[in-house]
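**Student:** What follows is a set of structures for review.
Read the figures in this text as sums done on the coordinates, not as results from a lab. Just so we're clear, the structure is a prediction, and the values are computed from it rather than from any experiment. Cβ atoms are built from the backbone, for glycine too; each structure is taken alone.
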Structure I
Amino acid sequence: MATNAPTRRLVSLTEAGRYLNTSKATVWRRVADGTLTGHRLGPRTVRVDLNEVDRVFGLGGAE
């Protein structure tokens, strides 16, 4: 059974900062305040989904 769920595009906080043309610290603050969901992959590894970044910041890259 196939689903049409969008594929997660998980990237590091640094990569998300580059994508938003801002700093890693700014992305981290958005994770800390709950604006973005941080996906913890290990004790020091956090990723964010670019689809969520697009949606939250109105970038139009994801439906």
Structure II
Amino acid sequence: MLEALIVLLSPILFMPVMTAFMAYNHNRSFWRWLGIGFALPYLSLFVVMFVVHRDQKRLSHQPAS
């Protein structure tokens, strides 16, 4: 019973932590993205990937000063 519970809860706990880690590595708030990850477990990974991609694209198109 406990093993089944661990297997079922692992992805639900892993997704928010992974989302927050990705966001933190790109200068975003760890705790905010952890909350978003718990609210939207699977969708949050796609959202953070989009935000990071958009930021990198914006930085690459800025002229160096």
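**Student:** Name the one structure among I, II that helix-only ellipticity at 222 nm (-39500 (n - 2.57) for each DSSP H run of 4 or more, over all residues; to 500) of -27000 was derived from.
**Tutor:** That value comes from structure II.
**Student:** Out of I, II, which one gives 0.4 for distance in nm of label points 7 Å out along Cα→Cβ at positions 20 and 36 as computed from the coordinates?
**Tutor:** I
**Student:** So relative contact order in percent (Cα under 8 Å, 6 or more apart), computed for just one structure, reads 28; which one of I, II is that?
**Tutor:** II
**Student:** Can you tell which of I, II yields 55 when percent of Cα pairs over 15 Å apart is derived from it? Spell out each step's value before the answer.
**Tutor:** Numbers: I: 49; II: 55.
Computed on structure II.
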